[in-house]
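Next come the structures, one after another.
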Structure P
Amino acid sequence: MKKYAVYIVACADHSFYTGITNSVSQRVEEHNLGIDQKAYTYNRRPVRLEWFQEFLNPKEAIQREKQIKGWSRSKKKALIAKEYDKLPILSQNTSLRQAQIDMKDILDKLPYAPPFLFVDSLSEISEEKVVGSYTFPKDAYYYQGHFKHMSVTPGVLLTECCAQIGLVCLGIHLLGNTLDSSITIGFTSSDMEFLIPVFPGETVSVHSEKSYFRFQKLKCKVRMKNSRGEIVCKGTLAGMFKAEQDEA
């Protein structure tokens, strides 16, 4: 009977990669050979197998892979170390509390200030994704004349909000200790689809998932939702990061 395995490998840059395969040994070898140049592991070789779990049902394997990909690094380390008693402690609630702890540090490093700061809070952040929110003030200057008879938040600012939360905050988190207080960001591409309007005073949440992060370039898939859970806009954003270290 055919088996499916979910696996975790440790990369040369100390990050973890989680995947699914029919043959663990063959897949690890493929990662190290660099067969797929677009793969996350291509520029992070060599990789080392840390953990795997086999399934007979492919749907269960896919579900398990998605679950682990959403875990924090500390939770993945506990799984690898077979410290199963720590998994409930390192649950989503722990991630939320850690996000609150990290929030001030991330905000301090954001290269923006009011009225061009479009981040109020972060509710979740990990190596794979970030979730944050922002409320567009009713009296914001950009509503004057946009439009004359019904104020609507400009699409360019919806994109900016998605970029600040979904790209920049996640990038700062991924750079971690390599980042000083200064950061330079180059917004390289955006492909956004706008579905419904956002009105003055509305609170939105931005959900961003990392597509890849290598050579200081981050690409993400983002979705913005309103308070009713409706998708306001969605798309793909990418940018380059440069950490400016102080001179010795």
Structure Q
Amino acid sequence: MPDLKENSVAGGTLVLMVPTSAGLVIAADSRMTHQGNGIQVYCDDYYKITEIAGYDRAAFVVTGTSTAWNLSKAITLGDICREARAIFDASTVVKDAFDNGEASPSNVLEALPQLCVAAMQKFSATNKVFDTMRGKFLFQVAVGTYDDIQQISRIQSFSINLADDGTVSADKFRVLQFSPEQDWSLVPFGEGDYFEQQVLGGPGQSYLTDRYGRFRNGPKLIRDTDPALAVDFVSDLLVATERTTALN
């Protein structure tokens, strides 16, 4: 029996974004995986998309190993999803930065990466739960916005890493911008490699339905896309991913 008095880290997310004629469609799975200290427990119904208060048409997601949990109230593994208490949550760090005016959706990369670095560095100075992740990528933050006057969709993202010596850093800064005259594209975050190899290019294709095909084979220009069909499209992809994962 794993020691539930120890803390654990958790993460694992697939997020799909698609620019459409009415703005960005953002979809995410609802599963979180607790892991560490001999534990691997899947918890579902975890909402991962956060709207940014005070801003129209703006939301963010965090993927990867972005949370740490205290499991002391869980008596058995079956209690973890209900009883685990977050002691670090990168989504809370990002939300607080927007709520407090320390960061802005209009220029995410100006301040938010360093705020995330500072929060992780401060937490890791007194809690060693993330030590198993040294030398690895920790998590990625992606912020989606839509300017309904200019009809421009924008995705800004960056990654947070933990070095072998415990130093936290930010990298992979990226800004994607989509205008109505461009072709739409599917932008994955999180478990993107698995998604592309096992779903789009693997056995998961067999689970895709007409909900996927209607949008995929429809108009290419963003200005001509149907947002409702885009919702069906990403929903079908998430279901196919879930069913593919169940096979493994």
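Read the figures in this text as sums done on the coordinates, not as results from a lab. Keep in mind that what you see is a predicted model, and the values were worked out from it rather than measured. Cβ atoms are built from the backbone, for glycine too; each structure is taken alone.
Please state which of the structures P, Q yields 22 when relative contact order in percent (Cα under 8 Å, 6 or more apart) is computed from it. Show your work: numbers first, answer last.
Details: P: 15; Q: 22.
Corresponding structure: Q.
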Structures P, Q, by distance in nm of label points 7 Å out along Cα→Cβ at positions 123 and 235: label with the highest value: Q
Label whose coordinates, when FRET efficiency 1/(1 + (r/R0)^6) of positions 67 and 211 (r between Cβ atoms, R0 = 30 Å, to 0.05) is calculated, return 0.45 (choices P, Q): Q
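With mean projected area of the Cα convex hull in nm² as the yardstick, tell me which of P, Q scores highest. Working shown, then result.
Values: P: 16.1; Q: 13.9.
Comparing P, Q by mean projected area of the Cα convex hull in nm², the maximum is at P.
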Which of P, Q yields 4.0 [distance in nm of label points 7 Å out along Cα→Cβ at positions 35 and 187, calculated]: P
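Say we calculate distance in nm of label points 7 Å out along Cα→Cβ at positions 171 and 219 for every structure; which of P, Q gives the highest result?
Q
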